[in-house]
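What follows are several structures.
Quick note: the coordinates plus some simple rules give every number you see, no bench work behind them. Quick caveat: nothing in here was measured; it's all calculated off a predicted structure. Cβ atoms are built from the backbone, for glycine too; each structure is taken alone.
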Structure P
Amino acid sequence: MALNVQNISFKYPQGEPILDSVSLCVGDSEMLALVGPSGCGKSTLLHCIAGLIEADSGEVSIDGKAMNAVQVHQRSIGIMMQDQPLYEHLTVEKNIAFPLHARGKNVSPVAQLMEQLDLASIANRKVSKCSGGERRRIALARAVVIRPKVLLLDEPLISIDPLLRETMKEFIQTIHTELKASTIIVSHHHVEVEKMCEQLITMEQL
């Protein structure tokens, strides 16, 4: 399995456990839909996998290599967060290129990715001036520009109109096919994602 999550547990200080011995596997080139209500731990699980939150126990491995002691930027994981934290003062192009700059890598893939996601015409626009739909695509581009082995998408289809949701689904499926990444897509609504994915799991099943 490309992504293997074993017995991940996490709770905030003096709080109830958010994740209690959670395990899942996502194969090479597989897309898994993870669904459940707000507050059930979906986003927290993605953050633990990416290394943004340190789990209290358990192990995350990619291609058989344990990631627990590996720095976030070295995990080959791309994550699109639900709240889309972008650099408001930077242009679209510079936002997308940032993960490559941070890793000392060539930024040449950015132009092609902007074309693919229909962002080339606003490459020099400040992110603070972008629409909600544009911000979604920018966040997706930032997650995939490093060509990660594992791709984590947290509610990528939320709060956008139906037509744009269909377009975003097409973008996600196309990029997933190209990257051949092990992908987890989180959603409140299984109907939105079940046709895109090989597996659909609820948090209650983990």
Structure Q
Amino acid sequence: MDVTYKLQVLNKEGVNTGRFADFSCFEGVKVNDHLLFLNVKSYLANQRQGTHKSKSRSEISGSTRKLIRQKGSGGARRGDINSPLLRGGGRVFGPMPNDYNNKINKKEKLLAFCAAFKCFLENSSVFVVDNLDLPVIKTKDFAALMPALKMQSDEKNLVLINDSNENLILSARNISSVNVKLVDTLNTYTILNSDKIFLTEDCVKKICDKVKVCL
């Protein structure tokens, strides 16, 4: 399959401006599925706080007196009131605090990022827009741009911007199918968790610079 790494730059109305964004630096990137898996696993693991905790039998505040005799009652041998067999007792093998931190090498993280973005280029799921500036904060104004840019409400649309644009971020915040991110904070998981990527023209150089570092 022939892949075009030069994408047309569109305006907010979806009309070609006559300019092209060059992503030819991605031609030398190799897609390693296992590396993508390791990166996503590491990202998701690092999101876990690991603060889950339940009290065991020894941590419950209660009398240690044996409630019933060991034999002859016809019931279970349960000891004191802190027994897990009783309501309010301790929990058997309950969750305990744990550190889920999963480290991945910086070079591997960068290679996975480039591979993930290349997959979207090969599937023609990357669109470059000259700018997405909005005069005021209004969800209706951003929603009006979506059909022209081929943003589907039943898909996950990732919008990348170079600088913090409050009007754009707040206007798109209430649209569940749109996720606006700064290009500097972009990671592999966010890319793979999207269906289409829309980036402003000034983001192209920053993404290409990451590729040049890992090649």
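Brief remarks on what is shown
- Label whose coordinates, when distance in nm of label points 7 Å out along Cα→Cβ at positions 162 and 186 is calculated, return 2.7 (choices P, Q): P
- Origin of the derived value 1.00 (FRET efficiency 1/(1 + (r/R0)^6) of positions 18 and 50 (r between Cβ atoms, R0 = 30 Å, to 0.05); candidates P, Q): P
- Structure responsible for 1.26, with Rg/Rh (Cα atoms, Kirkwood Rh) calculated and labels P, Q on offer: Q
- Structure (P, Q) behind the derived value 31 of relative contact order in percent (Cα under 8 Å, 6 or more apart): P
- Of structures P, Q, the largest value of distance in nm of label points 7 Å out along Cα→Cβ at positions 122 and 170 belongs to Q.
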